[in-house]
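Below: a set of structures, written as structure tokens.
The numbers here are math on the coordinates, done by the rules we state, and not lab data. Here the structure is a predicted model, which is why all the values come from computation and not from measurement. Cβ atoms are built from the backbone, for glycine too; each structure is taken alone.
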Structure 1
Amino acid sequence: MTFNTEHGALEQRLIDHILKYGPVSFEAFMDAALYDSKHGYYTNQRYLTETSPIGTGGDFFTSPTSHPAFGALLSLQLEQMWLNLGAPDVFNVVEMGAGEGVLCSDILEYVQRELPDFAKAINYIATDRAPSRDSKTVFDSSMLPNGVSGCVLSNELLDAMPVHRFIVLNGELLEIYVDYKDGEFVESYGDTSNPEINARVDPFLGILPEGYRGEVNLHIGYWADSVAAVLERGYAITIDYGFDRSELYKSTRIDGSLRCYFQHTLSQNPLFRIGRQDITSHVDFTAVDHCLTVMGFQRIGKPSQQEFLINLGIEDFLKEIKIKETHKEISRIESQENLAGVGSLINPKGLGSFSVAVHSRGLGVEPFPSLSGIDRGGYLTEGHSAPLLSSSTARHARLLRSSNPFSISQSDFSVIPAWEEIFSDEI
């Protein structure tokens, strides 16, 4: 093998493979770029460099890193789920795609502080395909349990799964492959590599314009298999950005939803900064519903994150933070930072636009017990305190710090932008 010093080790391996075997599917390319065991984006960030791709020093934000209120509100919903199952002695919460374990930490801390009865029952298992080195809380996905009762939880997991890409040319559906020519990675087109790609897209082919590009995530089926293997009875909460299929393959979404993030800067060129930038695409929630239904799940609801958190009582947390400032229990800057973080979770143009898909399995016949996040059956925050940034041991993004690219001087925190708002899918 001849090593080109202009390319990194991962790029060179991809080049050698392509030159020997021909173009690779974009799914295989994206898998290597994100999850290569030594030089993939997540593996390199978390395992080798011991840095996080999330937050002000990384490439993007997530709800858990924006404020511990996200974990607190999920804790309250999880407690209600536990009660709905009859308050068993053990309630397993299995988080897939736990990353650095921020959500795990925030949930367990809030449960211990505010929900003493639930604290005796909760058993939290956090897993990730690329866990941080020496993590004491997040384990490799091979450690997933089997046949438990409780809840399988994920936040922004499905959008990070490798996807196949397609293009419509002359009314025909072709797959986009990655080739290497004249010293650079380039696209090439060919027959689809899996009939399921055609099955997903063909119903929309007649309305898609020439040159239309899109993505198909076949890993959702494998994920649903894993969820079914893990959960015998209980709930699945899947939080992510995306659409039902009719919206995902909308004719006006001509460039698809594939996005790359590097130091809070958006691009649409995944063939650049290979292994050093995040690559993501919007989730096909029709596939989520279908794949889980096949495995015996039923969908309870799919509100937006804004609706879900408001139903749980997030506005009580906002009011409490303002009262604490009025009573001089926290400083004005502390109040502002906390209001900014909590407010970002329900920003309808940012994190608040995410979908919260809730499914159940093994609950018996309908009607199912009420879930406040879905049905707004009463704020679960009543009688519970709002968490503060200073009360959490996990690291969170301080949205008003001068080093933060999203820092603002406005006093109206309802309009604070999140990275999803600034880098929307409509570009």
Structure 2
Amino acid sequence: MKVTMFHFMPYRDLPADFPPKGLASAWVDAPWWQYGDANKVTDVYNRSIDELMLAAKVGFDGVGLNEHHQNPYGFMCNPNLFGAILARMTAEQGLDQVALVQLGATISSCPPIRLAEEYAVLDCISGGRLIAGLPTGLGNDVSISNGITPMEHRERWREGVELMLKAWTAKEFFAWNGKYTQLPKVNLWPRPVQEPHPPVLIPGAASSSTWDYCHDRNFPYAYLSYFGGKSAEQVMDRFWVRAAAKGRDANPYRAAFLQVVGVGETDRQAEEEYSKHVEYFYHKLLHLPLGYIAPPGNADYKSLLNVLSSGKNLLQISDFTIDLKPLKAKDMIEREFVVVGSPATVRQKLEAIAKRLNVGHLMVALQFGSMPHEQAKKNIELFGREVLPHLQKIWEDKDLENHWWPKKLRKRPAKRREMATA
């Protein structure tokens, strides 16, 4: 199992009475001038970088970043800025076995050739440690924050991916006359270190067209759900059914899963320590309507056809239709939206999730909600010492090849395993 420390970089200082009655969403609608403080954001950025570097030091296989806009939930409007910092810092500190998992930048709202350049820069700085995440992106980020017509969203994304791949690999000049991008001459400088290009990872929600796209191009898929392994079972079962239909094997490294995690000395202590941060995350940061996640027109024909044939509607297939307001932290922990408990409990639950979903890449968010820096560090250290080495052994007894990880990092060296258990 490849385990990545994933970071949201959230704003940790929203008031107790947030969201006020009448505020439609924490995304786009929350007034910066009322709730934001740039001096506190300075701490968010610097402490988040420190937390990611701590994860690298205690033995994680990767550090992960992503992109969001105009909200307190995630402050990485350009994750490649932070990726460049981490690429250099990990190299300087001898942590050159740590992958940069850019989960990543939203290609639908960024010039694809610009993103191809930025990812190439990261791969060069890191010496070939980049995993190039190319998410379709939330409707909020693409359409509301960047003004892209929802009907164009997925088509732009597909065209952008193809342009990036060609720009990384072409051995001659070429013109690009796409529907959304027209370039008279493409001759990308720099090119990535990895040949023919860095591993591509496609993060998404529950779109069957995204699964088919992954299987058609032999890309791995990362399911980003904040509602735990139980909620993800139906989605990942359908993903693997589509894999078989497309002639792909059930290699778990084709799939990744994101899980929010809190580790304490005992189950009871962990629940006491993390409960308020769980509620902050779900009640405040995830206060957003479904129409912001997937505005009308955002789903393409294949996805709509899949929904209609399932006998459900768009609202019924989204976990974001769950009414979170009446749920307390205890409820969310019991329903395993988050995995919270002693090291033994967390080990058991995460292993069960990995095997049930058949995923070979696990991304864990160990700082979430309003969790302060010192508590995040404790969570990372305890996870790294008591949980991580166990998880990394999952799938080792199988004759599997991870085609979707940087080649130079696929074999975990002994010194990394020792670091994780020290």
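One of 1, 2 was used to compute helix-only ellipticity at 222 nm (-39500 (n - 2.57) for each DSSP H run of 4 or more, over all residues; to 500), and the result was -9000. Which label is that?
Among 1, 2, the structure yielding -9000 for helix-only ellipticity at 222 nm (-39500 (n - 2.57) for each DSSP H run of 4 or more, over all residues; to 500) is 1.
Can you tell which of 1, 2 yields -0.79, -1.10, -1.24 when log10 I(q)/I(0) by the Debye sum over Cα atoms at q = 0.14, 0.19, 0.25 Å⁻¹, for residues 293-380 alone is derived from it? Walk me through the intermediate numbers first.
Working: 1: -0.61, -0.88, -1.15; 2: -0.79, -1.10, -1.24.
Among 1, 2, the structure yielding -0.79, -1.10, -1.24 for log10 I(q)/I(0) by the Debye sum over Cα atoms at q = 0.14, 0.19, 0.25 Å⁻¹, for residues 293-380 alone is 2.
Please compute distance in nm of label points 7 Å out along Cα→Cβ at positions 205 and 285 for structures 1, 2 and give me the label with the greatest value.
Details: 1: 2.8; 2: 1.9.
Checked 1, 2; max of distance in nm of label points 7 Å out along Cα→Cβ at positions 205 and 285 sits with 1.
Between structures 1, 2, where is relative contact order in percent (Cα under 8 Å, 6 or more apart) highest?
Comparing 1, 2 by relative contact order in percent (Cα under 8 Å, 6 or more apart), the maximum is at 2.
For structures 1, 2, calculate mean projected area of the Cα convex hull in nm² and state which one comes out highest.
Structure 1 comes out on top.
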